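K.L.:
Scrolling down, you'll hit the structures one after another.
Computed from the coordinates by the stated procedures, all read-outs in this text should not be read as laboratory data. Given the structure is predicted, the values throughout are model-derived calculations rather than measurements.
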Structure P
Amino acid sequence: MLIKKEKKGDINVYYVDKNIPDDKMDKLKNTFVKREQIDFIINDDADVYDASGNLLLRYRKNKLLKKNVDDFYTNVIDFAKNVSTNRGSASGSKKKNVSDNPKIMSNILGYMDSFSPIQKHLMKLQHKKIDLNVRETRFNMDHPDKFKKLLPMIKQIDGYYKKYAPSYYKKQRIKANQTPFKIPGTSFTTITTNVNFRTSIHKDKGDDEEGFGNLTVIDDGKYTGGETCFPQFGVGVNVRRGDVLFMDVHQWHGNLPMEKEGKDAIRLSIVCYLRINIWKKTKGISKEKMTKHNLTVKNLRGGGKNSTKKNRG
């Protein structure tokens, strides 16, 4: 619900209140955002605050360098198209069995705070126990050279995070500086990529609650829709190639449907964040210990790359 709109320089500033009370939002969890729940869509540079003056989101267009965006897309898109069933609730599924969830293109880069099922299986087969329950993702292990080519864009996002959400950034960066298990030179441990994935209404979990959400989109081909929305407040944002969105991911959010104008249209969303359990498990650990640990985990794969073919994260 829009309370007030004003202009500060070239930035549109919106103040919004809740259209839907909290108890009703709880019942809408893991359903899909409907267009009638959204009062307006933001297409230009904007700041949005709630009725108490808390920052809900900050959106800036065309901030990322074209070369960085192109390099990121080229080096990650094949991996990002791998399918998984491990985003059940965010996909709107209520299935108890993970394998029954919809197959979606959602993948993880960087570090995770738990071992994958195949890694647990390999540890059991090899009678090994690894005390530190943190790991590199498959992309990092299999494609270290490609991962390095992603870093310029990730670091640029991190720089804008510092500029546009400094109080949140500062708290998150302090944590990131306390662990070597992070994306080098940033406040992030982990990146999630989603291809043409319409998330249901949810709040993010597992990230740093003192931090702020970071969202970037790289689109390829023509489509409409797919906007990132806060249905409780009636506001959505049309994030496109090269844009950056910083948002309170601990508020209810999800996507409107994406309508392709061509069958090959792609909306690749990139979410950068710090997984709080990685920080809790590894703060104070030396780089030397991290290197040794990463090698131990990698050596579980004695059968070669195909031995973890089913592990998409």
Structure Q
Amino acid sequence: MALMLWLVANSMSGFCGSSFADPEIVVAIRYLKAQGTSHAQLYLYRQDGRLLRELTHDDSGQMVNPAFASDGETIVFTRELGSTTDYWSIEPRGGKLQRLPTAPGWYDAKEKPSFFTNSQDETETNPDVPTEGHNPVTLTAPDGSVQLILRETQDEDDQVDGPGHGKHYEIRAVATGKTTNFADLPGFEGVYEILHNSQDKEQRFLFQPPLKVAFFGLHLNSTDGDTSFALDLTAPRLIRLSPNWAAPIVLPGEPAFLTLAEVRYVQIPHSKKTANCSYIDRWNASFQKVRYSSDTAAICYGASMYRPGMTPAVITVRNFSEGEDP
């Protein structure tokens, strides 16, 4: 699946003279309205989801792709005015809003992303999907505690990527040999392929203890598209990450992850119209979710998280245009 994002991880630790000590996230959010033109503005949140402040109030264009500098003292963003763009900076506390002559070199740096995806070379056989009549796909967790045994049968549900598929997949506890079918796991609706890390197709697990998880994709139908699930390996159980697709984004060194979640057909306030929306969420090791926006109809136009004292200190999620190389 082509994901409408690319990610940047700033490799500098950045814990130098920061004006705050807790992780914060800036999100470009366009709240949709029934009449007139809606505009994306920048909103600053604490990691726990508390809204700290709206940073911009500009209705001349769209404020998109915010990114923290490595020291957390400055946020740079793009203002889109029709077919033209310019660059601005602002402090997290809301001061020193200024237009920049050019974007800083670090702002446009495109390093390899780190998120989980089902993207495959179309010319290759997908190694993450078992095929009927062949040996199952067996995957062992990094700590050796469990094995996932992905198999297909001649059952009708196993013949297509759709709800009910994967009921014969198994999770096996290596120490005890106990095996459980996915169909018997809480939260099972169906799974298809296991997702892999975009930096390493052989990495199919996210282990940042106590978080131990694998991600799966599933096609729903032509109307709802695809969705994705987190398989909690400690419970075990399946957690649907969004009504539609959600891309799990790695937060290195934290027992947590972000998702860029798609939600289709959200009703626009004071209107009978609906829109396809997107949101940034954070999930902890207990799979409790924090959403960095209100639950009204909205579109995420990029986000950036500053994590003092961690490496990388900055993780940035940026939108890109259809067909653009992420």
Structure R
Amino acid sequence: MRRFQAVIFSLALFLSGCSANRKTIGLRLGPDQPAAIKTEPWTYEGEPAFRLSTEHYSIYTTFVDPAYAKQVAQVLEGGFQQYSQVAAGVVTSTQPMNCYVFARRDQWAEFTRRNTGPVAGVYLQINRGGYTLRDWFVAYDLGDFRTFSVAAHEGWHQFCARNFVGRLPPFLEEGMACMFEDLQMKDDLPRFNLSVNRIRAHALRRAIDHRTLLPLEQLATMHAGEVVGRSGEMIDTFYAQNWAFAKFLWEGEHGKYRPALQKLLADTASGEVVDPTGTQRRSWGPWNPAAVRPLLEHYLGMPIDEIDQHYQRYISTVAYEEYQEQFAS
């Protein structure tokens, strides 16, 4: 298989009221016009279903409500616009990517057993969320916001799998996927705020309070398959820290590290990433955890211990000073 990407994340909805005088962070951005969508019949296991075709996606779904399915399609196309802006300059494929979004978990599970071979057992442990295999993703309906979040998260993994010759460190790819999760729908169009993720911010604060944070040097070598069978709190901490690191590179210290991140993205996409081990220049090779430290140190221009010091200060800011603003945005 060209690419193994387990994508597992908890989406327990955390709600909080917000007062009018709270500050907000970031901006909610998205497409100005709805994407063109073509709908045609499809059949799954003898049951009527349909396929939605957009510029960048072929979405196969067993949803009974076409309007709801079209919202998922708008989220994916809006997400693609965001991915292309974050990974500015990356040349993207013109061939649509396949997505399978089922109305029921049993349909999702049966499809997974039939199509993922020896790794099916890993994916079937997912209780809420979805997974990306090669450049297609599979999910099931979790209801409105959570389903849209899964689609936006998985869309980033698809984008990388389809358009990147090399491989991003899994923890960073996961963290960036989390940056697209906290979206809102306005007039049936998605609005993304890359500065905000209420669920991840809450999990990050809880991990700090409970003293369960993973050291950066350990976190940077991990991938999602290593936490799928762990406790819910461990999974939440893993994704919250990944999100916080991606957010740190994107906007930490007034955007100081963003050029380094975009250089890393561009080099990985072209297959020219600076990697002394030579293992991250092709996405289909075996994952080498030892490649991450020298890669991060090269692009950020400092040793891993110093990166961690800046990262630790930043996550404390996100979890405490910025916490209320997360829920006001």
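K.L.:
From which structure (P, Q, R) was helix-only ellipticity at 222 nm (-39500 (n - 2.57) for each DSSP H run of 4 or more, over all residues; to 500) calculated, if the value obtained is -14000? Mind showing how you got there, number by number?
P.N.:
Numbers: P: -8500; Q: 0; R: -14000.
It was calculated from structure R.
K.L.:
Have a look at P, Q, R and say which one yields 24, 20, 16 for semi-axes √(5λ) of the Cα gyration tensor in Å, for residues 119-270 alone, as calculated. Intermediate results must be reported in sequence, preceding the final value.
P.N.:
Numbers: P: 29, 21, 17; Q: 24, 20, 16; R: 21, 20, 18.
Working through the options, I get structure Q.
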